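Nothing in this text is a laboratory measurement; each read-out follows from the coordinates by a stated rule. All figures in this text were calculated on a predicted structure; none of them were measured in a lab. Cβ atoms are built from the backbone, for glycine too; each structure is taken alone.
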Structure P
Amino acid sequence: MEDIPAQIAHRRREQKRRAYLAAIGKPALSADFHAAQAHIRTLYFEGGMSAEQMRRQCGVSTNIITSVIRGHRRVTRAGPEPIVRMRRTTIDRLLTVRYETPLDSKHGAGARVPPQTTLRRLQALIAHGYNIKWLAAQNHRLTGQHLSALLTRTKGQRYIMATTAQAMTELYDKYHAVDPAHVGIRPGQIEQTRCAARRRGYAPPVCWDDDTINDPHAVPEWTGACGTPDGYLIHRRERLPLCPACAVFRTNHTSPESALPDMEFSPLKLDQVLREPGRAPLRIARALGHPNGKTLDMWRQGTRRPQQRSLARLASVLGVCPEDLCDARPRTPLQPTQE
């Protein structure tokens with residue numbers, strides 16, 4: 001069957017173009033495709049775009065796009081056959097692709113994103129009291145088995161499906177500020193889920209801001225003073241999982257309590273705390289390991305001053321910060337006890 005005139009004309013134009021490019025030192029095939037490859041890899045792996053989205057923008061087939069992303073066209077008995085050269089027109093078209101957020105599961109099919117932010121959101125919801133079974137029932141794109149796999153298998157996994165990340169973002173945005181009891185979850189289930197999250201070190205939503213949760217280099221802010229003596233003591237007092245910054249602080253200090261600011265213990269402030277409703281001095285003394293309460297009475301009267309470690313322990317039992325029991329004044333010699 002003979003070619004129609006339009007096909008013949010197109011073929012002649014293509015032959016002339018190739019001959020012209022070869023004559024000026026720019027052949028139709030080029031080995032300088034690495035910039036285009038890096039560009040679409042960034043859009044695919046980090047931006048979550050699918051090959052279908054890129055095809056709609058640049059007109060290059062999805063087979064070619066996925067081959068460029070993989071770095072080889074086909075796999076033979078000798079192994080993958082790497083891409084050595086590409087058409088200049090294909091390179092130029094790939095460089096024109098711009099980022100586009102997947103709109104739904106159909107457009108996002110096949111796209112990949114890093115798992116860190118998705119895992120953070122899932123762990124935060126669990127730490128808030130939502131169990132996996134309840135979360136999976138709220139989104140048709142997720143199952144309990146799927147969420148469990150996210151928790152156990154994303155360690156070391158470089159990418160997850162973009163649709164999974166979208167579904168988890170929707171769940172987090174909807175429920176991270178909602179008390180689980182208000183959506184019908186029983187108190188016993190909430191407490192059980194929270195205890196399991198504490199044992200595993202999951203950071204709740206209050207540890208993340210809208211900008212930090214999407215930052216792969218950010219760490220959860222548990223206390224507002226992590227990495228300092230105050231932050232470390234708040235972790236101990238509230239029985240919070242130790243964050244990386246406070247773990248480093250503990251490692252660098254043989255006695256972390258000794259790194260507290262040099263402040264003077266205030267018997268008056270201790271007396272004010274002990275006079276608060278619900279305080280039982282004898283019970284507090286027993287929690288400190290002083291069965292008869294005499295040591296606590298001497299601290300309260302100012303005839304004896306607690307050491308730094310004892311001060312930190314006292315503050316932990318009272319549920320306050322050590323600074324709440326001190327005055328920011330230079331230390332003064334202790335007055336001798338009058339007989």
Structure Q
Amino acid sequence: MADDPEKELAEREALTVARVVLGLADVVRQLRSDYLSLDSDAARRTTLGLAVTKRWVARSSAYQHTVSLLDVGLGRVARLVGDSVVQLRTHATQAGAAQAASLAESLGGDGSQLSEARVAAMVAELDRGPLDAILTRHARETSAAAGQVLLESVATRRDVRSTAKLLGQVLDVPRWQALSIARTEQYRAYREAQRQTWLADEGVTGWTWVANLDRRTCGFCWSQHGLEFLLEEKPAAHVSCRCRMVPVTARTRGRRTGEQRFAELSEAAQNAVLGPAAAEAYRDGLFTLADVAGHIEHPHWGRTGRVRSLRELLGDDVRATYLAAVRNR
């Protein structure tokens with residue numbers, strides 16, 4: 001096991017994203033070449049006094065060929081992400097089980113470890129089907145969006161630099177989607193391996209939610225920090241959640257809760273976490289930090305946490321009052 005398993009998880013996550021960036025670079029190169037060819041066809045048509053319309057672009061064999069290659073290229077990137085995430089989940093399950101046993105033993109647990117067979121079974125239980133479905137859908141959506149940019153750019157004779165900027169924005173989506181999926185899947189496997197390990201340890205009676213208490217952390221995770229849960233309860237971590245689990249044993253002491261810590265933050269820090277209007281309402285006592293925590297049932301990731309909207313917390317009229325007050329400052 002690595003000295004800092006969570007640091008290693010972050011490094012593996014970054015490597016996955018780097019692979020995606022390289023894969024997307026190939027797509028961008030091909031797309032740029034195809035766009036220049038399409039633009040030349042449009043210029044010749046204009047010289048002949050013929051109209052360059054979206055319908056003409058869409059029906060041209062060059063455009064259809066470009067879209068076909070775009071589908072293939074982004075599909076290849078999606079498969080690369082899927083293969084990488086499967087590897088990440090396998091490693092995270094192994095690392096989570098090993099780290100959990102070590103951590104529990106250091107806090108007074110009996111150090112029980114899952115058998116290699118049990119860890120292997122957990123890895124095998126990680127269903128790839130939903131993951132591939134998500135990645136395929138994302139690839140199709142990105143391909144459609146890039147194709148639309150290309151079509152409009154040729155039809156309106158948009159300059160190359162502007163077109164490249166727009167395509168760059170569209171094709172950056174797979175990069176951050178890959179990061180989000182890689183982080184979510186990896187930490188989900190890591191936390192579940194920890195939980196299963198502690199279930200087998202008679203010295204562990206539960207687990208504590210530990211958040212990174214900084215301005216990047218959402219209100220939901222702030223609200224969960226320091227709360228204790230039964231081992232039978234899985235963490236309702238949201239997508240891309242960075243939070244950790246710590247075992248509860250006879251030797252561990254309760255932590256100060258996120259609610260307590262949040263109350264001590266400066267107004268600027270509270271604004272950064274909740275947003276200015278919500279933070280102002282919080283300081284006025286209209287809701288507590290615990291009230292911010294909501295949940296949804298994600299079709300793939302199950303029960304996940306979310307920050308409740310200002311409308312849910314305050315209602316339309318009071319929400320409008322606070323939003324107006326912030327805008328008028």
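Odds and ends about this structure:
- At a computed 84, 58, 30 (Cα extents along the principal axes in Å), which of P, Q: Q
- When relative contact order in percent (Cα under 8 Å, 6 or more apart) is computed for each of P, Q, the largest belongs to: Q
- Answer label among P, Q for the case where P(r) over Cα pairs in 5 Å bins from 0, in percent, for residues 79-158 alone, calculated from the coordinates, equals 3, 10, 15, 17, 16, 11, 8, 8, 7, 4, 1: P
- Which of P, Q yields 23.2 [mean count of other Cβ atoms within 10 Å over residues 191-198, calculated]: Q
- Origin of the value -22000, where helix-only ellipticity at 222 nm (-39500 (n - 2.57) for each DSSP H run of 4 or more, over all residues; to 500) was derived from one of P, Q: Q
- Entry that produces 10.8 once mean count of other Cβ atoms within 10 Å over residues 7-14 is calculated, selected from P, Q: P
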